[in-house]
Each structure stands twice: as C-alpha cells, then as structure tokens.
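Read the figures in this text as sums done on the coordinates, not as results from a lab. All figures in this text were calculated on a predicted structure; none of them were measured in a lab. Cβ atoms are built from the backbone, for glycine too; each structure is taken alone.
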Structure 1
Amino acid sequence: MAAHAAEFTLSTRGKGTYEITDQVMNVVAEAGVGTGTATIFVQHTSASLVIMENADPSARTDLEAFFDHLVPEDTPYFIHTYEGPDDMPSHIRMALTRSSEVIPVIHGRMTLGTWQGIFLFEHRHAPHTRRISIVVQGD
C-alpha cells in the first residue's frame, strides 16, 4: 500500500466557507493512488471541514446563518471569551462539525458526488491562516 502526504495553508478573510476541493484533488492526483482513501484534516479548534453543496452559494450562506443561530455569540454563560465574543462559539461550531473527512478514491479520483465540495468552515471573525493536512493511501 502506498501513502502520500501533503500540507497546505489557506488564508481566510473571516467567518465563512472556503472551497478546498481543487487543492485536495491535486494532492490525490499527485499521490498516484488508484484505489484507496484521502484523509483531510484541519489543524485548528476554531475552524472545521464540511462536505457541502458547491453549485449554489446560498446553501452555504444558509449553513452559516444556521450555525450563527444555533451557537450565538451573545450567550451569557460562556466563560471562555479570552479572544473575544466569537471564541467559545467557534470552538462549539467546530465540535458540532468535523476536523477531518475521509473520502474514497476510486480510479485515481475522489468519489465526491456531483454537487459536493470540500470546504474549510472558518468560525472566527478575524482573518486566519489555516493549515490543512492530507494523506492519500491505497494501491
């Protein structure tokens, strides 16, 4: 079984979703694996990964609005606010989503559905540089 690892960084402009599908697809192509898996991991506790519709941006707008409603920043009982009012909500939003995704690779390509894309979900207001690790394993 072969394994190929890569990392890249993504600069965000603050809260929102940022598509990383093409970067991951490039790593999968470089790996030369015909059948296996691609594991994508974000190395942060205030950003996450989601597989989401990539055709209509309003789906991601609705996702972001839902999380703002689900975990509001003005929650009075949060005590972990050292970095501001978005500190604890960003950690909770990350915990409710995922820090990694595993996607099957068949015939050298990820098996994402027609309208699926891989997105970094930034939960902080301020711009950040996020590190993403990818490992592709298989034959």
Structure 2
Amino acid sequence: MNIDMDNVINIDSNLSVARFAPCSADLKKAAEQGFMSIVNFRTSEEKQEVQPGEEQRLAERAGLTYLHHPVSAETLDDVTVDIFRHRLAKLPTPVLLHCASGKRAGAMALMARAVEDGLTGEEAIALGQKYGLDLSEEKIGAFVKSYADRNA
C-alpha cells in the first residue's frame, strides 16, 4: 500500500510499519488510505500520549480493526510471535503495525514474513534492510534471525 504518511515502511501489500505511534488524525488518515487494521505493540507501561484503550476507540471510530499485542524486549519469545502470527492471519488487510519507533513492529512483521515465505534469519534481516529497517545491530534483530531460522 502506497501511503503518504511520513515514516511508514511498506513491507508488502498487506503489511506496513509506522516508525511512530499514531495519533487520532493518523488513524483516520490510515483508514482513508485503505488500511483495514492496526496493530499496537506498545506495552501499557510505556509512556504514551494515547493509551491502548483510547487508541482502540479512536481506531474503531475511524473504521479500523484494532489489535493490541504488547511486546517488549524482555517479554519477546517464540510464543509471543506465534500468537501474533495467528492473530495477524485473522485481521482484515492491509495492516498498519506500530510501536514507538518501528523496531518492534518491524521485527514482528519480518518474523511473520519469514515464516510465511520460508526465509532464513539472514534473509529476514536483509528484507528489513531493503525497506530501510535495519535491525542487524539491534538485540531484537538477533531474535528475528534466530526465530526465522527456527521456523523457516
């Protein structure tokens, strides 16, 4: 999906990653530009202008299906990713994924694509780099690589 919101990475026609936490206007704009769902990976403990419950209300008012799937570096494990992939498969597409900076959202998108497309860890990281999402030096990038290798 080709959208004009600043700092959005289009991984494929169904998955895009926002490098920011969207406000009410961004949610409305996403819906206007054809997104059907939004996934928020921020935890409730994170400092944020719009709490997950309020974001859900705003997203649904804009016509988006909303999923809150909190992820932190400390809680990221195979089960968390597997549950996300299962839930993602049920969402109307295209889907806009977000956290605070796009790293967690990007990592989750890359792991979903890796399993779907049979990508190795190196290929998943390279896919992210192709779209300007370089996780190669990030702790979460190491997890993306190992998860993809275990599930490819």
Structure 3
Amino acid sequence: MQVILKKDIEKLGYADDIVDVRPGYANNFLIPQGYAISATESAKKVLAETLKQRAHKEAKFVADAEALAAKLAEVTLTITAKAEEGRIFGSVTAANLAEALEKQGISVDRKNIALDAVKTVGQYEATVKIYKGIQGTVKFGVVAEE
C-alpha cells in the first residue's frame, strides 16, 4: 500500500515522500496517528503541486545546511570530565556535545547527534544530522578535569 508521509519517520522516509508499506501498518498506525495519508491519485496531484512550490525554498535550506556542516567541520571542542587513569566517570553524551556547541554559537538538537560511547580520555568524532542527506562531523577531545 502506498502512503504519503506527513512527518519524518526514521527508517521509513521523510515528510512528503511516497512510500510502500504493509496495509496493516498504514491503516492501524500511520494514518490514525496522522503520520501519513493514503496515496490516491488526487492526493498525489496535490503533493506534486505543493512540492513544485516548495522547490525554491528547499534550495535555501540545503545551502544553510551545507554552511552549517562546513562550520561544524572547522570547530574543535574540548570537553572536561572527571577521570582517573584515562577512564572517565560516566560518559560523554550527545547532550554534552550540544551544550558545548551552544557555547560556540552553534545550535544543534542533541537528538541529531550520533555518538558512540565515550568512556576514555582522547580525541573523537561525532556525526550530526543537519538536513535530509546532509551530515556534519564534529571533532572533540575529552580531557581530565584538574
């Protein structure tokens, strides 16, 4: 069954995408929750017109996202944490990175930061989802608190 997504759904698609899903998933979850509508011919025509009107706005968003990705590539953060013999107490999380980026004047939602478990002192990289298909990389170092 084809549906038109109204909202971004991870591992399924972005808003205004036409995707194939099982009928039960569409009828019992996506459509009642307001995440999608059935992809009828008239709905597809309305979507095509809407996408046509939105195309020039999309170019601006992509340009802004690429500029943010370039800005993130230039930034190197230093995060201090309590540590003993190279191992830190707890771990460095996406929230810590979002807070450190905020201090640099870059606003990023912590939910968009992909980060492996950081439990030792050293240099690391994190991936930031900025916009559809555009990701930035943030380099950061974890140092022991004095």
Structures 1, 2, 3 compared on FRET efficiency 1/(1 + (r/R0)^6) of positions 11 and 107 (r between Cβ atoms, R0 = 25 Å, to 0.05): the greatest is 2
When 1, 2, 3 are compared on mean projected area of the Cα convex hull in nm², the highest value belongs to 3
Comparing 1, 2, 3 on distance in nm of label points 7 Å out along Cα→Cβ at positions 35 and 131, the highest sits with 1
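Here relative contact order in percent (Cα under 8 Å, 6 or more apart) was calculated and came to 27; which of the structures 1, 2, 3 was it taken from?
Going through each structure in turn, the value belongs to 2.
Which one of 1, 2, 3 has Cα extents along the principal axes in Å, for residues 75-122 alone, as calculated from the coordinates, equal to 33, 18, 14?
3
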Calculated from one of 1, 2, 3, distance in nm of label points 7 Å out along Cα→Cβ at positions 67 and 91 reads 0.5, and the structure in question is 2
Working back from -8000 (helix-only ellipticity at 222 nm (-39500 (n - 2.57) for each DSSP H run of 4 or more, over all residues; to 500), computed), options 1, 2, 3, answer is structure 1
